[in-house]
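So, here come the structures, one by one.
Please treat every number below as a calculation from the coordinates, not as lab data. Keep in mind it's a predicted model, so treat the numbers as computed, not measured. Cβ atoms are built from the backbone, for glycine too; each structure is taken alone.
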Structure 1
Amino acid sequence: MERDINNIEKDGDLKRNVAFIIFGIIGVVVGAELLVDSAVFFARWFGVSEMVIAVSMVAIGTSIPELVVSSMASNREEGDISIGNLIGSNIFNILLIMGIVSIITEVAVDFRALMSMVLLFFVTLFLVPIFYTGKRISRIEGVFLVAIYGVYIWFVFFV
């Protein structure tokens, strides 16, 4: 269902959507603060490194919006939005966010973090054939992707 851009303000949608954006930004800022504080607390409480908590608990918490957007896009058969969201988010996080943070302060990268990045690089190369099996990622391929994530989490926690 397409909407005429000229009728948005008449519907009151523009004011409502601007309010959603403002409240969404406030929610993200407050949520990010709570998430980081909680992650540090749990890392210290469980006696594990903050990197382990970051690549598990924090990563899952910050990826939930991508999961929701991608699920909604897939349900509406807008797979390009789903793939673009995921790829764009990862590129944005790795290049822009890490670049800006590194400009502000040096970021220490320990051996486990480096090895997990190398592992993810090779897994990404391994997954390229999935995108050539057709226009869709099948349920079996989805199970395979989730299993790879499980192996990655095991690697982070136990290796």
Structure 2
Amino acid sequence: MKCPYCGHLEDKVIDSRPAEDGSSIRRRRECLSCATRFTTYEKVEMNPLLVVKKDSTRQVYSQEKLLGGLLRACEKRPVSHDQLMSVVNYVESQIANNTKREISTTEIGELVMEQLKAIDDVAYVRFASVYKEFKDVESFNTMIAEMAKNTEKKGT
């Protein structure tokens, strides 16, 4: 493993344990050159998952793209990086439980919105506005009215 600090190619594993969600192995390593410690995660390599976009084109699933969309939706909101990673991990675990090797952006978007709704209403609306391609203010108003109605039901 290449040290992310000095680039040295040799290290030793100090600790190894399953990650919280059980889908990977977390390893604490120490560089044999600079003695800096760093963490790596080891996952089983699987056949690439293809994402079917709205225009029917296919792309390899990218955790970075999903996280990027979440970061934009949660910009300037009180949502921690750990919460965002928990959403990503949830989505990936749901995808992994599916035997299909293709998933639509619609399915991914629904999984993300389900999680964001529980974390932050503003981030949820931001994500939904892009995901559902709101074309006008009325689309926003409709969604906010639905959210208010659901909040009232929970409050009674």
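As an exercise: helix-only ellipticity at 222 nm (-39500 (n - 2.57) for each DSSP H run of 4 or more, over all residues; to 500), calculated from one structure in 1, 2, equals -23500. Which structure is it?
Considering all the candidates, the number was obtained from 1.
One of 1, 2 was used to compute Cα Rg over 2.2 N^0.38 Å, for residues 39-102 alone, and the result was 1.38. Which label is that?
Values: 1: 1.38; 2: 1.26.
Computed on structure 1.
Computing distance in nm of label points 7 Å out along Cα→Cβ at positions 47 and 119 gives 2.2 for which of 1, 2? Each step should come with its number before you reach the end.
On the way: 1: 2.2; 2: 3.0.
Only one of 1, 2 returns 2.2 for distance in nm of label points 7 Å out along Cα→Cβ at positions 47 and 119, namely 1.
When mean count of other Cβ atoms within 10 Å over residues 23-30 is compared over structures 1, 2, which one is greatest?
Evaluating mean count of other Cβ atoms within 10 Å over residues 23-30 on every structure, the highest lands on 2.
In terms of distance in nm of label points 7 Å out along Cα→Cβ at positions 15 and 63, which of structures 1, 2 is highest? Show your work: numbers first, answer last.
Working: 1: 4.1; 2: 2.0.
When distance in nm of label points 7 Å out along Cα→Cβ at positions 15 and 63 is computed for each of 1, 2, structure 1 gives the biggest number.
If Kirkwood radius over Cα pairs in Å comes out at 18.7 when worked out from the coordinates, which of 1, 2 was used? Walk me through the numbers before you get to the answer.
Working: 1: 18.7; 2: 18.3.
Of the options listed, only 1 reproduces it.
Where does the value 17.9 come from, among 1, 2, when mean count of other Cβ atoms within 10 Å over residues 87-94 is the thing being computed? Provide the component values of the computation, followed by the final result.
Numbers: 1: 12.0; 2: 17.9.
Answer by label: 2.
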